[in-house]
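Throughout, read-outs are computed from the coordinates displayed, never taken from laboratory work. Bear in mind that the values here come from a model prediction, so they are computed numbers and not experimental data. Cβ atoms are built from the backbone, for glycine too; each structure is taken alone.
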Structure I
Amino acid sequence: MPENLELIDLDQPALTGYRRFISCWLSRGDGPVFIVDPGPAASAPHLRDRLRQLGVTRLDLILLTHIHLDHGGATADLLDAYPGARVYCHPAGRQHLTAPGRLWEGSRQVLGEVAAVYGEPRPVPEATLAGEAELADAGIAVIATPGHAPHHVSFQHAGTLFVGEAAGTFLDLGDGRWYLRPATPPRFRLEVAVASLDRLLALDPPPARLAFAHHGLLAGRAPELLARARQQLVQWVDTVRAALAAADVAAAAELAVARLAASDPDFARLSELPSDIRVREEDFTRQTLRGMVEYVQSSGGR
């Protein structure tokens, strides 16, 4: 890992398998000192302690790939420790940072116990919000990647592309092998997600490194991974479409999982993951497929 990059794990021990899952990235070099995705509110004390241990006395920017609780929930708490920091998220997400009540209630309804573990986010002062021009002045490019969520963005800085969940969930298995799964919650639109990845694939020069929100760093093979993530999205939707033609909705999801485990080598490595992480990934696979099922059933997905 480059000397100026630090992955800070934000494990959630109260949730089965929520380790090697939530990444917070710290970048500090000749340019700005910044954080990408400070994580859930409940992890803020750990994050602040880790930053102190790393000797971080100044934080210029807090960058959010999107505002979901596991990515942006700790933003206000981090500002307490670094009051000079500026915060960037997509303009469509700003109202949920400054007044997070609706985000919190919606998250509780969808996530249940997981939301309770993540904790309720506090409001972010509107005066701290930065614009895209501020980031450009700091050498950080903002790239719209709304496949995972309408307000999702990726950030490029000094050869590193912080992809959030634009390319799904990644785990390095060693020996050049990885586990990869799409991250497509409901309200997924295949054409939007593919266009987002095409935007990243068109970057010239291509990024030297991909920094994932979930989870870790891939160096040297960024175009290969991005192309594979694009192929995977199309393959999964085609598999879901075929499964829905052969079975009802309840059975189609299980049928799709079985077919993908046999046909998608990157997803098939699920069987190699530790048992607790496998439980987590099986749950998120169901969420991913739910988004795809809704897409295929919609008029746009036929």
Structure II
Amino acid sequence: MKHFLKETDFNRDEVAQVFALARRYKRERGQHEKPLAGQTWAMIFAKSSTRTRVSFEVGIHELGGNPLFLNTNDIQIGRGETISDTAKVLSRFVHGLIVRTFAQTDIEELAAHGGLPVVNALTDFLHPCQIYTDAFTAAERWAGPQGDLLASLKGRKVAFLGDTCFNMANSWILGANLFGMNVSLGGPAGYEPTKEIRELAAKTGGTFHYTADPYEAVAGADIVYTDVWASMGQEGEAAERQRRMMPFQVTKQLFAAAKLDALFMHCLPAHAGEEVTQEVLDDPRCVIFDEAENRLHVQKAILAMLARNRA
């Protein structure tokens, strides 16, 4: 059974297939095949969402399937039923699970005990659908409509600023090596990559550069990336995080340390005046809404790949 729990669950050949499918689905939207026809995919969300929920619901529908949204308060897992029992029950009803939650271990347990493919729609540890989308979005720009998408990423540098011990930084650490890219992380001491992600990266050949100097991180970058400083569940730390991370705010001056044609990326929602200035968000090199749109096409490609391997 094939799952998509982390970036490295697909190899490079499969990444190339995901990108090619996403490009075709985007071009042929509404006119392509429907590999989820007759299937129902359950979406278990412990965290609220705009882009993730809408893109998956629309994507499942466009692939011919039926999306079934389940807030954790709507099912017995919210009242103490075990994750393993929930997985076993749902595997009798639906054809796949899309899960957005806090702990990576919860998703891994669902995958271990259910006889159906599981997609990580975000945990506190990783956000693989987003990182595939980000790489695809950049590759669209660099490869053009006919070029080799994955090859266009080779040797490119992405600089991630801010909380370098949370899911987006972790996903770039795993994803950059897979895409043939280099990643430089800039964040304050105490927020550097954790032992857990370092060990996982070592197993998959992932390497990264970490620095407490934001200008060192951004120097010569092809992509400058940031995320909110306090994610869901971290609201009580917001004031301290803002104080510590303000030197890593993506300003016009910091962005200028990257290449002249560098892209600015953010997984959204963005908090202008915190992790990034409005001036950078308004820059024509900012591609945040292309990223948001491409969530639909890339996730459809991921679901189609999993449906093929469901047997």
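When relative contact order in percent (Cα under 8 Å, 6 or more apart) is calculated for each of structures I, II, structure II gives the greatest result. Of structures I, II, the largest value of FRET efficiency 1/(1 + (r/R0)^6) of positions 53 and 229 (r between Cβ atoms, R0 = 30 Å, to 0.05) belongs to II.
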